[in-house]
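Enquirer: Scrolling down, you'll hit the structures one after another.
Computed from the coordinates by the stated procedures, all read-outs in this text should not be read as laboratory data. None of these values were measured; they are calculated from a predicted model. Cβ atoms are built from the backbone, for glycine too; each structure is taken alone.
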Structure 1
Amino acid sequence: MRRYLLFLFSCICFTGVYAQQSTNWCTNPPSNAAQGGFKVNGVNGTVKGCAFQNNGFEVTVEGAVANDSYVFDYKGGDPTLPNGGLTNVKKFKYFKQGTYQILQFASNGTGSIACQTVEVYYPPNFTVRACSGRQVQVTIPDDSTAQRYDEFRIDWGDGTTNLVSKSSNMKSLHTYSSASSTARVLVSGLVGGEVVGGCVKPSADIALNTTPLSSVAIRKVTVRDNGTVAILVRGTQGAAAEVEVSENNGTYRSSGQLMTTNDTTTVIVSNINALNNDYCFRLSAKDGCENTSTQLSNVVCATNLEVTAQNRQNELKWKQYPTDPNFLGYRIVRNSSIAQVIPSIGTTTQIDANVVCGEQYCYQLVVQLSGGVESVSSLKCVKAISNIIPSVVRTPSVSVDESTQKIHVISTSPTSGITNSYRLVYLRSDDGSNNFKEIATQSNSFLYIDNEANPAKQSYCYKIQYENACGNRSEPTPPLCSVYLTSKTTTTVDWTSQSPFGVQVNQYELEILDEQGVLVDQVPVGGNLSYNPEVYNPDQQLFRYRIIAYPQGGAGASYSNFFVFQREATVFVPDAFSPNDDNINDKFAPKGQFLDTSKLIIYNRWGQPLFETNNAFDGWDGKINGQPASEGTYIYRIEIKDSLGKAFVKTGTVLLAR
């Protein structure tokens with residue numbers, strides 16, 4: 001209680017004095033206050049510390065007087081007033097950088113005052129960049145954190161340190177030995193030549209860039225179809241390479257294309273037209289580190305190619321590549337394959353005579369430079385042309401297909417003027433004249449099936465023309481006429497004489513087939529154009545035939561249409577008979593050839609049926625109901641079917657005489 005009253009008395013005394021004094025007790029303490037004393041972290045005087053990674057800077061006060069209280073961030077005024085900040089706590093953390101006053105107030109005797117300064121710092125901010133050639137650059141920004149320090153110390157992690165004075169551009173570059181693959185950097189802030197305790201900031205592990213800046217290079221320049229240029233660039237880690245372009249041997253300027261990758265990549269220069277003007281390219285590379293000069297790469301120029309289709313050849317032209325000690329030669333690529341290598345830089349034309357009319361050929365010119373560097377033109381394609389007239393197609397023929405009974409027009413390739421793609425033009429005459437009209441064209445096939453022709457009706461004549469891919473047509477073949485088989489008489493089969501080949505017919509052969517279409521025989525008929533079937537089998541009513549024609553001096557055959565030759569059935573009916581049992585003309589019966597079934601009916605003169613039998617060939621013996629009929633004239637009706645099922649009726653009168 002006594003101590004409390006003394007403290008209260010002291011406060012009252014100080015308050016009374018305070019009204020007449022300055023508001024900051026550290027710079028102008030109350031006149032009746034004694035001198036107190038305390039240490040901060042064991043130090044008399046200004047204390048420096050680091051508020052690192054949100055842990056704050058912790059201070060501990062140790063008073064030299066009794067009954068001590070503290071304000072850890074004293075900014076002036078009477079600390080004994082309510083909310084004056086006095087506390088009996090002896091520890092405190094500062095989380096923000098700055099200069100702080102700690103005020104001690106002790107109620108010993110008449111009271112005492114003491115103040116001490118605390119300087120709080122943040123660890124220095126810095127960035128680390130891995131540069132080319134195993135170099136690392138540290139950059140310290142001139143920010144509010146850096147402003148509190150006098151200078152900085154960089155520990156490069158390999159036993160080397162250096163100091164960086166405070167300025168507006170605080171950078172330091174260090175080169176590591178070849179044994180190092182990674183590095184870790186420590187940056188400390190110094191005040192008065194001493195490192196502020198705890199204010200050391202480490203970097204993350206840094207992968208060193210072992211590739212030199214000089215490795216930045218152009219690997220390939222390719223002109224595209226629209227005039228833009230694709231540039232294959234090899235970069236290096238940590239470096240920024242810029243594509244520079246020279247137009248028509250002018251000054252190099254920036255193309256606006258940058259790449260920062262350490263890999264090989266392609267950049268497109270699109271604000272040019274390399275089809276109209278000459279362009280050369282190079283790279284300028286900087287890795288952004290202090291004391292690193294710009295590195296210029298190799299120079300590679302764009303290449304153009306002109307291709308013109310001429311008669312039976314393609315002409316290639318290009319401009320001579322600029323003089324370059326790295327030039328190795330030109331390479332001509334045709335349809336994705338290397339066609340020729342030209343070592344002379346002065347050669348600027350080439351003829352490709354190994355072309356086929358109508359075929360498309362695509363070319364690129366590749367300039368080969370040392371180190372595998374290339375300059376490639378855009379792809380130029382042309383279709384080969386020629387004025388060569390193809391020869392006539394070989395082994396032409398026409399034939400009637402056995403299964404479909406359609407006319408097939410067949411040939412083989414000409415001996416000259418041919419191309420991989422082609423057309424066959426077909427002309428036809430339907431009336432046996434020389435009036436041929438084009439009826440069809442067919443691509444890339446030597447077989448044409450005429451679905452419009454009817455080979456069982458007539459012969460058709462054809463001509464064939466070969467048209468190559470350049471539109472050149474051959475002469476037409478001689479007329480090729482289908483063999484038409486028919487019958488001109490009631491006893492013969494006949495066929496047309498026009499040849500179905502490009503040459504004359506050597507001989508014919510007749511195929512004979514039964515009613516079911518099974519081949520039963522082949523009969524050589526030489527050069528004849530007619531054949532009598534009775535010579536082969538006089539007892540056969542129906543014959544099915546086909547002619548095979550063979551050409552002179554060559555292989556192959558041509559078939560005619562199938563033709564069915566049918567002979568009419570014959571019937572002989574006597575006009576009288578004498579049934580007197582003398583075995584001579586005792587019956588009335590029809591006779592004939594190729595007859596199958598028959599029915600006989602006998603009528604009297606009034607039309608009344610007297611006799612009937614289902615086999616007319618057995619005849620009528622002149623009896624009615626078993627009794628001899630009277631002599632006289634009778635009426636008959638004979639119903640007959642021939643061996644092919646054809647029905648017909650014979651009627652008439654017959655005389656019965658005994």
Structure 2
Amino acid sequence: MKIEAKIIFIMGVSGVGKSTIGNLLSEELNIPFFDGDDFHPEENIKKMSKGEPLNDDDRLGWLQTLNKLAIKQLTNKGCVIVCSALKESYRDILNANIKDNAKWVFLSGSFKQIKERINKRKGHFMSSELLKSQFDILEEPKNAIKIDISLTPKNIVAVISNELLGKSEFGLFGLGVMGKSLSRNLASKGFNISLFNRHVEGVEEDVAKNFKNEFDELSSAMPFDAIEPFVGSLQKPRKIMLMVNAGKTVDFVIEDLLPFLDDGDILIDGGNSNYNKTKERFNYLKSKNIHFVGTGVSGGEEGALKGPSIMPGCDKDIYKDIQPFLEAIAAKDSNNLPCCTHIGTEGSGHFVKMVHNGIEYVEMQLLAEVFVMLKALGNNPDQIANILETWKETANSYLLEITIDILRKKEEDDWLVNKIMDKAGNKGTGNWATIATAQLGVPSTMIASALFARYTSFYKEERIIASENFKENTIINLNLTTDDVLKAYQFARIINHYQGFKLIQEASKNHKWDLNLSELSRIWTNGCIIKSDLMVELVTVFKTTNNLLTNEVIIQKIKSLKPSVKKVVSECILNEMPIPNFSESINFLNSFTIANSSANLIQAQRDYFGAHTYQRINDNSNEFYHTNWKNN
């Protein structure tokens with residue numbers, strides 16, 4: 001970012017940290033730094049060393065020297081000069097012939113606070129006893145930026161950069177649908193932002209510039225299509241959110257940015273990246289002193305604009321730097337708290353977003369199976385929408401609400417849903433969640449079932465042939481009520497959420513992430529795709545247990561709903577209707593709630609052909625046995 005040459009004077013009594021701030025600011029702006037104390041004549045230094053305060057005559061030549069320095073530096077690119085400049089008359093001397101190009105920063109603190117600082121400093125010629133004389137003559141400037149020294153040096157420099165030079169607080173890299181919505185959200189909250197989108201001749205030209213001009217809230221945003229000036233437009237430590245496609249693109253973008261980043265800068269990946277890749281990028285960038293934040297963002301285009309659920313994974317102290325931005329744009333829960341929290345470190349943010357999407361896969365599949373059942377009971381889409389509308393009293397969710405809207409949408413003389421090809425796509429997160437549950441040995445079977453249902457749907461041509469080859473039952477006679485279906489739906493959703501959170505809990509233990517399931521549930525109560533009344537209930541449940549199946553309220557709900565899901569699954573199977581997720585919900589519970597399973601036979605088989613050994617019941621020694629199973 002090209003900055004008009006300026007002389008920036010940083011003033012205040014001794015001990016406020018002028019030199020520290022001056023050095024940091026000069027690095028931020030890439031302009032020279034000068035400490036006014038270095039320009040005192042020898043007689044001034046001797047006088048102060050004896051504990052004698054300087055008078056105005058002593059200071060005159062010194063101030064004139066600094067003014068000449070400023071005039072000289074103004075012909076180049078400016079500079080930062082730190083100088084106590086306690087009186088207005090002193091500042092008039094320093095401003096001579098450069099007033100229009102001089103900017104003043106006043107570092108302010110209490111006498112007690114600054115005295116404690118000076119007493120801790122070694123080798124400084126200003127004794128704490130002279131501090132009072134400085135306070136006595138201090139005339140606070142009227143046209144300076146006043147900054148409380150209780151702020152950290154990093155934050156002080158950020159304030160100066162923003163106030164004096166108009167540097168942005170936050171950068172958005174990539175202006176696709178989500179990137180644009182998040183940009184507008186940030187700008188509407190009062191943040192100064194920079195926008196970047198690549199330039200591709202004849203394909204993507206002036207994207208950032210045109211986007212800025214499209215919306216009033218972006219009037220102060222700075223648009224770029226070149227990386228170096230984009231990075232240079234940001235306050236340090238730079239905070240850049242990457243809103244690009246997951247995969248290799250993220251790595252390419254990181255490599256493009258790295259030459260222009262400095263130690264301590266922060267990159268935030270807001271895409272649906274694989275958590276294992278996030279861990280790799282986290283460690284790679286850590287070796288380069290760059291902080292990486294793998295961040296799950298849920299809510300789609302509307303959520304990103306109005307308030308998504310945000311799941312950042314990073315070191316806790318780095319979260320503090322990005323917290324004001326992410327929490328400001330996040331959705332709010334019922335207590336008006338942001339649906340954003342520090343998840344854990346490394347890839348934890350992207351892991352929980354992945355499981356969020358796995359739970360989402362199941363919730364969508366269950367509603368699709370509900371649609372099939374209610375349709376088989378003789379209802380058209382409008383009638384099904386009306387039935388689902390009544391379910392909102394006891395089983396409301398975002399996905400239920402949008403399903404109602406979808407079913408009511410007509411195009412000409414038919415419902416639009418009837419005209420949509422029955423091939424369900426996926427972008428990988430359901431696949432990754434299924435792999436993760438297998439790698440961790442967690443039975444999150446409903447996520448896998450929902451994923452495979454999508455895979456099955458994609459073989460449209462083969463399904464058409466198979467439907468002709470295996471067509472047997474053309475008459476469907478479901479002995480079900482809509483209440484049966486509702487209760488089975490409620491049952492299956494509880495099992496889905498148990499399995500999803502169980503996967504998160506086991507990953508937390510395995511990776512030592514120390515994830516808080518109650519807090520995670522809370523940030524999923526609004527803004528995200530799986531927000532629901534059930535999720536609100538889980539916030540309280542997870543305050544006392546990490547296992548849903550041990551909560552008495554949940555136990556009683558499952559018991560009361562179980563007869564309905566058994567009836568629904570049985571009727572659908574008898575009528576040859578595919579309901580993989582409803583079926584899996586009861587199959588899982590039946591498998592999980594049996595004290596003695598058939599796995600003893602499996603272990604015997606493994607020992608027979610592979611000598612894998614087995615343990616014996618009522619043997620507390622943990623000894624493993626092997627048997628020669630062939631009868632003589």
Structure 3
Amino acid sequence: MTEKQYSIHNRPPSVAHLFLERVETTPDRTAFRYPVPSEEGGPDEWRSYSWGEAAERVFALAAGLMDLGVRPEDRVAIASATRVDWVLADLGVMCAGAATTTVYPQTNEDETAFILADSGSGVLIAEDAAQLAKARARRDQLPGLRHVVVIDPADAVPAEGDPEGWVLSLTELAERGAAYLEKKPDCVRDTVAALRGDALATLIYTSGTTGRPKGVRLSQDTWSYMGLAVREIGLVEEDDDQYLWLPLAHVFGKMLLSAHIVVGHVMSVDGRVDKIIENLPVVRPTSMCAVPRIFERVYNGVASKAKAAGGAKFKIFSWAAEVAREYAKVSQENFRRTGKEAVPARLAAKHAIADRLVYRKLRAAFGGRLRGCVSGSAALAPDIAYFFCGAGIPILEGYGLTESAAASAVNPWQGYRTGTIGKPLPGNEVRIAEDGEILMRGPGIMQGYHGLPEKTAEVLEPDGWFHTGDIGEMTDDGYLRITDRKKDLFKTDGGKYVAPTEIEGRFKAVCPYVSSMVVIGSGRKFCSALIALDSQAILAWAAENGVEGTYAEVVADDRTRQLVQGYVDELNSGLQRWQTVKQFQLLPRELDVEHGDLTPSLKLKRPVVEREFGHLIEEMYKPLV
């Protein structure tokens with residue numbers, strides 16, 4: 001069957017329409033690969049679903065949900081880590097005409113109950129007994145939650161007091177669906193055919209830095225637009241093998257699924273972050289999307305290992321890193337001016353030597369087939385991006401928010417420009433307000449915040465322009481650059497504006513041991529910083545330098561402080577006087593999701609960190625006498 005030539009201007013109402021067409025067009029092509037742990041404790045076995053096999057499972061789950069009473073635009077929540085079952089369940093929800101409410105598996109019991117209640121979810125698809133327990137503990141607050149479907153049913157047995165049929169396994173749901181399809185064989189196709197583009201498809205709760213999260217309403221039409229727009233710019237291609245580990249509760253992951261259905265490439269799915277390094281040489285992906293923290297950790301690991309080796313090895317790595325950055329900068333600038341990525345012969349010769357000594361090994365660690373990565377969710381330090389690009393792993397920075405369905409702008413494969421977020425997606429309008437804020441309008445923008453019309457009105461104008469809260473600028477040839485978050489900019493008591501994320505990004509490129517940096521200085525006489533070190537990198541350094549103890553003991557050691565002071569001095573040498581970090585405190589632990597310092601998508605919660613470590617901040621501003 002010939003594939004229909006849809007475009008962003010001629011698109012079906014939903015991704016469910018595109019899924020059915022994908023199945024009919026390429027039923028035997030591999031759609032997904034996924035790991036199955038070995039019972040003997042050996043390497044995982046990787047299995048696959050063709051598009052036809054995936055559809056069989058999706059139809060059964062969709063019909064099973066209908067049998068449970070799920071109707072169009074009803075909310076079905078999914079609380080699970082990224083895995084192929086998440087993908088198939090989400091497609092089942094969409095093919096039932098319902099709307100997926102996403103819940104991060106790390107979300108605590110209280111916030112999980114809030115999301116389930118606020119969204120009005122009637123069914124929860126829970127990964128395991130731990131996720132079921134959260135709903136069970138708050139069942140008296142969730143009268144609308146009619147069923148919990150458990151993906152891994154071990155230990156998830158019905159408990160005393162559970163209503164009859166309240167808990168069932170994903171297999172049981174599929175079995176109910178198969179029986180329902182025997183009675184109503186056209187129920188799924190008829191439901192999809194009746195879907196409207198403006199119907200609710202997804203309810204994603206923003207992991208806000210303060211207060212309760214807000215439910216972002218995204219329509220069916222939003223996702224068909226996103227998938228087609230990503231195909232139009234060639235971000236992924238039909239012969240790609242994309243490694244998906246990003247949390248599917250996040251809008252970035254959901255956007256990738258839409259593009260996958262439109263393009264029809266292979267997607268290898270495994271959300272276990274601790275398995276990424278192990279999986280890369282097995283999956284051998286051609287493309288991968290990640291958040292900056294992953295690239296920063298890879299870079300820090302490589303740099304600190306080279307530093308620990310010392311001698312010639314460290315000198316070679318340092319030289320190769322500078323060659324990579326120079327090569328990336330020169331080739332990008334030449335492409336901007338001439339349309340060609342040519343570099344001078346002398347630089348090309350140095351790059352070839354560095355490639356044999358360093359870059360090839362780095363590319364091999366990523367599987368050897370990677371043509372590049374996409375980075376989103378936060379800013380990536382330019383020096384780290386230049387390093388990877390010069391080493392033959394281009395990192396295309398993109399930009400978007402939950403409210404704009406993830407992808408609002410992204411760099412192209414040809415002509416990517418480090419330090420920018422690329423060009424707006426086709427069909428997405430962008431303008432810069434008088435105060436520098438980026439405004440957007442287009443098919444990817446949310447319908448509004450669920451049940452919060454006042455909050456919606458604060459950011460979404462009647463004519464469709466959405467206020468992103470980010471400060472930025474646009475180049476003459478259409479590339480966007482983010483300079484800071486509007487709410488993160490602060491003014492010192494001397495009246496000077498400081499962009500903390502710019503300083504933090506520079507420090508991550510300078511110091512191979514940093515995990516997080518939080519610049520302080522609003523209304524203060526000078527800038528200071530809270531610094532958390534990468535536990536693996538700093539403990540490796542400590543072992544090499546005779547600094548004994550736990551992480552907290554190592555960071556409290558004067559020798560560690562002297563090490564970090566050197567990098568702070570290096571940072572300050574490139575800053576304006578009012579930007580320089582005059583004082584810093586090393587934190588006794590890394591910042592993480594579990595302590596509430598980071599959102600599940602690894603964004604920094606500044607108010608939380610400043611509250612938690614307020615005593616350390618005050619110490620930095622104490623009078624000397």
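Enquirer: One of 1, 2, 3 was used to compute distance in nm of label points 7 Å out along Cα→Cβ at positions 103 and 223, and the result was 8.4. Which label is that? Please report the intermediate quantities before stating the final value.
Expert: Numbers: 1: 8.4; 2: 2.5; 3: 1.9.
Checking each candidate, the match is 1.
Enquirer: If you don't mind, there's one more thing I want to ask. Match the computed value -1000 of helix-only ellipticity at 222 nm (-39500 (n - 2.57) for each DSSP H run of 4 or more, over all residues; to 500) to one of the structures 1, 2, 3, and report its label.
Expert: Numbers: 1: -1000; 2: -16000; 3: -12000.
Structure 1 accounts for this read-out.
Enquirer: Taking P(r) over Cα pairs in 10 Å bins from 0, in percent from the coordinates of each of 1, 2, 3, which one would give 3, 10, 9, 8, 8, 7, 7, 7, 6, 6, 5, 5, 5, 4, 4, 3, 2, 1, 1, 0?
Expert: Details: 1: 3, 10, 9, 8, 8, 7, 7, 7, 6, 6, 5, 5, 5, 4, 4, 3, 2, 1, 1, 0; 2: 3, 13, 19, 18, 16, 12, 8, 6, 4, 1, 0, 0; 3: 3, 15, 25, 27, 19, 9, 2, 0, 0.
Attributed to the structure labelled 1.
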